[in-house]
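In structure tokens below, several structures.
Just so it is clear, none of the values below were taken in a lab; they were calculated from the coordinates. Every value quoted in this text rests on a predicted model; they were computed, and no experiment measured them. Cβ atoms are built from the backbone, for glycine too; each structure is taken alone.
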Structure 1
Amino acid sequence: MLNRRSFLRSASAGALSVYMGQELMAMEHARQTTGIAIEDTIWLASNLNPLGASPKAMQALSDSSNQAYRYGDHKALALQEKLHQHHNLPFQSYEDPKQYFAKYDAFTHNPVLIGNGCTQLLNAAAMAFGDNGGNYIESFPTYNQLGRTITEHHPGMKRTQVPVNDQYQNNIPAILAATNKNTRFIYLVNPTNPTGTVTAKADLMRLINETPENVIIIVDEAYMELADPGATVSLIPESLKRPNLLVFKTFSKVYGLAGLRVGYAIGPVPLLQQLNRRTDGMGFQNLVSMAAASAALDDNAFIQASIHHGNKTKAVMQQRFSDYGFTPIPSHTSFVWVKTGRNNTAAVETLRRRGVFIKDGQSYWQRPGYLRVSVGSDDDMARFYRHFEEVMGV
């Protein structure tokens, strides 16, 4: 299997875009300002899969590339059916052609909506459920894509941020206490980003049982495949029973397809229809991305290898950070949230000038004294530790 540096040296521009998109722009900026070649950068800032993309997905991408001149299927039926099988969901085929070509905002009677990455679906949720007269609730710190979109399009909507508890977990009792008659939705990331912790099943069930049905619950499960078995549960089965529960998933993390932009939401059809009305145009999906995502679902060997590499690397990271005198938080994701107790902003900038990219808690989440470091390849991690020790003086 290629490591990341050899992949970057040998890959075409198209293959690179499958693995990483905006990261390449940051790397190019670093190259221009520091002279460091892109393949020599160490990118531990976006929680990408350090093993690259699923080989089965890449083969499907190649096999379907001769169809790139065609428009994609706006319902992405092949991937929809595959996802229904993968998650053991009920699926009804479109036997009547008139039903298939129905107006796109009445797009489906199935509980899956596919989008161009979860970002598109989060933006759609902000547009669909945002309300200048109401409020929404999220943990603090958390993944902030939805919050940015709310701020832009619904500046009058109140953002209620509930601090994580002393174990860095979503504080469900406090979230429920913050819910009031003006609350439109709750956004919960599980496993969490950036702290990397999980919410226990009992707390999740309390949240969905005690939240009023007129309040929508959006649960972002981008890292669920990486959580330790038994530590938490997916709410996908519950989303089929509840009128107000949506679960978002992505192919960007364990499947290694961040550059192809494939995400999906599962939940009540009326809520999915509201999201679909706020996606771009007719919602035509990228034909080759759909083929790659469908194949990735079958690549269990790659998924297990990715999980194994992540767990092995996190164990070393946590030990190294502890040896440095810092406090790493046990992680169920592809990164480690670490408390340094320092102002890290200058150090993170110094690392960037060396071609090493990590996330500063202060700059991204208003949490001074913390860093988020993604799992990397063995080669990247060895070079990261060397630079980190020199810059941090540990």
Structure 2
Amino acid sequence: MLRKIHRWIGLALILPFALQGLTGLLLVVLPLLLAGRPAVPAPGSTTAPGISAEAMIAAARSAAPAGTQPLRFDPPRWPGDSAVVAFGPAGERHPEFEVMVDPAHAAILRTHIVPHILRVLHNLHADLLLLPYGQNATGVMGVLLSVMAITGLILWWPHPALWASGKWRRTITISPRARGYRLWRETHLSLGFWTFGIMLFLALSGTVLAFPFARPLFGVQGGDRPAHTRAHHADHTPAIPGEQGLDTAMAAVQAQMPDAILTSARLGARPAEQSFTIILPAYGPNRPATVRYDADADTVRFIRDPGQQRTGELTFMWLHTLHEAKLAGPAVIAGLWRTAVGLAGAALFFFSLSGGVMWVLRRRAAATRKARVAAVPDASGTPDRMQARHARSRGGNKG
């Protein structure tokens, strides 16, 4: 029964599972192929003070496409690093164009078009391009993929005699002599064993992230941007640039939170929409905080405080971070986890392929056996029986 459940779920969802695996793999690999920030000469003791953030954004505007506005400013991460100004249509959250700027001279070092294919792959992975029902469909697929992983483990589980003799190890390797159906089956089984843990985690976390009702269950509220700015699309350049007052706000953040590391400033159509992502030493880079500067009160207030996160919010945040392989550190662990997630995507694509191939090979073998049985004459019509019958007939005639 479990074998039939495992087989028919896989066959029914062979294409969606293959798309999930392939898009997941590409979303991990493609960002690694994009060019990083160019290095600049590290400032020396005699170097003049760096250019302000507003001046760098003003310089980057000259290279930005028409009809776009600054959406994000990333300051240099260390001495010798460049700054990044990201542009996109007004009201959008995802930039389409990036300008790398030398923080010492406000010179444009490089421009970069954010590949649109990344957004397409993300939407295909998240909702199969079936909005508004795609998220629920993806959630159901996550549940069924979890069932596939669990039933696959049960079907793989060796007999107690194999555990006692140690021969169970043969079930997690591929025999060099395997060919045809046996090769596909052994590869399917062994790869399933090695990727079971990460596959089950990604299936369960993907289920939580996909279902719209999961966020309220975990106590997760909306984003840190005002709701009206998300749907606002301006057709003209605002009278007051969204980056106005950015230098003052950044200085206030550094002064009031001296231990914090400013990693990014999110911009909008108005200065009031500015928000800042910072890393607090007590929580590390994987639990960043978001703050805003109130110019009237000259105070910095938290929008997202990692110290005030409830268990549900923290759990949801970690599920999201791990599912999308966006660990910020440590570098070794982040790299290993990213590799594991990418391999899991490749494995899911292979499971869909190998499951379909094995089903076709089984049906072909069954059809061949059936044809062979049909080609064999009936037992009463075999040559030996016919010869014996003829001999008895001749003996009766002689009598």
Structure 3
Amino acid sequence: MTGTILHLADVHLEAPFCTSGLAPTIGTRRRQELCAAFTRALTLAREQHVDAVTIAGDLYDGRYALPETGTFLADAFAALSPIPVIVAPGCADPYDDETSLYPLTRWPDNVTILSSTNSFTPVAVSPTLTVWGAAWRAEGPPELPQVAVTGDHRHLVLLHVGPAATGDASSGVPGVTPAALRAAGFSYALLGGRHAGGAWPEDDPWGCMPGSLEPLAPDEAPGRHGAALLRIAADGACSVDWLEVGCWRYAAVAVDLGACTTADEAVTQIEAALERGGVRADARAMVTVTVTCLPEDGLDLTDVRERVEARAHVTLRVERPFPYDLNQLAQEHTVRGLLVRRFRAASETGATNGAAPTDPALKRDALRLALRALDGKGVRPSEVA
């Protein structure tokens, strides 16, 4: 065995978590527990007796991190000594930013912050293992150096690839591909830049992205999240164990409330859907509950929303089927028909004259309420909330 490395990336300490409708107290709690997840990852490094910890960028959110964040990191890394920690700054925590914590923080002797964006810097982890890394730059990584492979000495690349290369796990990073790595003498790439992690690339793994420690947004729920434990054999073969350290997750459930007549029944239905979705009463989960059907006589969801919030951090959205056949109404010689025809004409005119776009769902909801009014039907409070 040549060596073992615990690899992290995209931690985003001090992330704002300012999703619309999310209480500030929840954002504070998530930031605190993100720090706790990071601490658990470093504990795993000690327990696994790794040769080094590598971090491929976006360790913190440079827009919001304060000097206290740098102090927290320095203390956490000092507790790992003598295990070396190698950090390649990313696009959210660039080294050359005027507010960067990297040059302003007093780091312990076991920490190496890679400051160069124009060339790869070698860091000797052991007599048989070297990590080559560079700080992120917008125009892409520097050219790979040619390294000499002698005996059982192995070389790894550490790099944050940034948002431009994160859309597809199978896509190549500009200038860094499995073929280029092999040709330059590297055994593996320790990468960051994709919050939903996994092997890189998927069809010919020659590296990994561990993903964020836990999902930071709903669209990041798929993929790996946590730490990657890399084992490098003497012949250069690399294997990865994926270690989970986070607590929070995102979930989405759908529920039909068409048969409910009271708020109590609606809460019971939603809680049953949450249970089926694996969300327990004490779960650290951000849940979107889509209501696919409401009773004909209506249901005030205000009380329901407040009572479900006590179980998990829930966003309640209603997906109402449109109750009118607009094509049929448009043929009527009635006020309703005139309303539909003018609504459609106004929508088409707005799309062609450069007017600011309006949410299509909002426009359809306005038309639905207008048609209900013409039919003499009342409007429930939950419909205009």
For the read-out helix-only ellipticity at 222 nm (-39500 (n - 2.57) for each DSSP H run of 4 or more, over all residues; to 500), a value of -17000 was computed from one structure; give its label from 1, 2, 3. 2
20, 43, 22, 9, 4, 2, 0 is what came out when P(r) over Cα pairs in 20 Å bins from 0, in percent was calculated for one structure; which of 1, 2, 3 is it? 2
When FRET efficiency 1/(1 + (r/R0)^6) of positions 69 and 301 (r between Cβ atoms, R0 = 35 Å, to 0.05) is compared over structures 1, 2, 3, which one is greatest? 2
For relative contact order in percent (Cα under 8 Å, 6 or more apart), the calculated result is 25, so let me know which of 1, 2, 3 that is. 1
